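The structures considered in this document are given below.
Nothing in this text is a laboratory measurement; each read-out follows from the coordinates by a stated rule. Here the structure is a predicted model, which means the values were calculated and not measured. Cβ atoms are built from the backbone, for glycine too; each structure is taken alone.
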Structure 1
Amino acid sequence: MSRYTLNKFLFTVDRDPALLARYAEDPANFVAAWEQAIAPTLLGNSVEPSTVHVLTETERRALVEHDFVSLFEMGAHFFLNLTLFIGIYDEPYREKFGPLSFQRDFAARLQSWRGRRYPSIMT
């Protein structure tokens, strides 16, 4: 598992509205393109390559399927995971179910972790 690359994906995509829109629109092609173009670079340094930049098949599938529960269980950073998917789902949920609906759904889906030790987010 490459938590570093997984968290880098969540961090970079969440902070760029154009990347977020592309990810929401076509996750499979976007994840593949991101892994080729952005993952091998160090943030803020396009000259020096990163040596850790490959997602596992399980991570890739969870990103493509927007499976934030699996990402959490794999050790994706909780805040990065939550904020990325708020960027995608908050507005549609709010329009349909009211304020904070996505955040409540996110919490409900992680209810089985209540009282348990959360997965490690160490990279």
Structure 2
Amino acid sequence: MPALGFSHYNLRAPRELLDELRDFYCDVVGLIAGHRPPFRSFGYWLYAGESAVLHLSEAGPDENRPAQPAGTFDHAAFRCTDQAAYAHKLTSLGIKYRVAIVPATQQLQIFLTDPAGNGVELNFANQEA
């Protein structure tokens, strides 16, 4: 019974930060806010193509679990195109980032953090490096 693939990841935050995260992932990363089922809690689903890859959920004040649980999460990675446009956008917005090249594949990676401090990786095919 193997896993079939990746579905999504979820970030939980208070409403104000949730809106900031939505704006960041749409305006900077390039995801698109789309349909979300009518759950009792507030939130957003952000899409890459037809897949809702990022769920943003409001953390309520009386929840039994923390909004920012401790753990080993480092970053989420997105396949992207047009590395030069991303670099220009990040620079123009004053967002700090670092660039790395994957050995052997020459894939270019841009690493940055979102407004909540979560790691974000943007991946570009080796011909863009």
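If distance in nm of label points 7 Å out along Cα→Cβ at positions 14 and 86 computes to 3.1, which of 1, 2 did it come from? Among 1, 2, the structure yielding 3.1 for distance in nm of label points 7 Å out along Cα→Cβ at positions 14 and 86 is 2. In terms of relative contact order in percent (Cα under 8 Å, 6 or more apart), the structure with the greatest value among 1, 2 is 1. Quick check: -4500 is what I get for helix-only ellipticity at 222 nm (-39500 (n - 2.57) for each DSSP H run of 4 or more, over all residues; to 500), calculated from one of 1, 2. Which structure matches? Label of the originating structure: 2.
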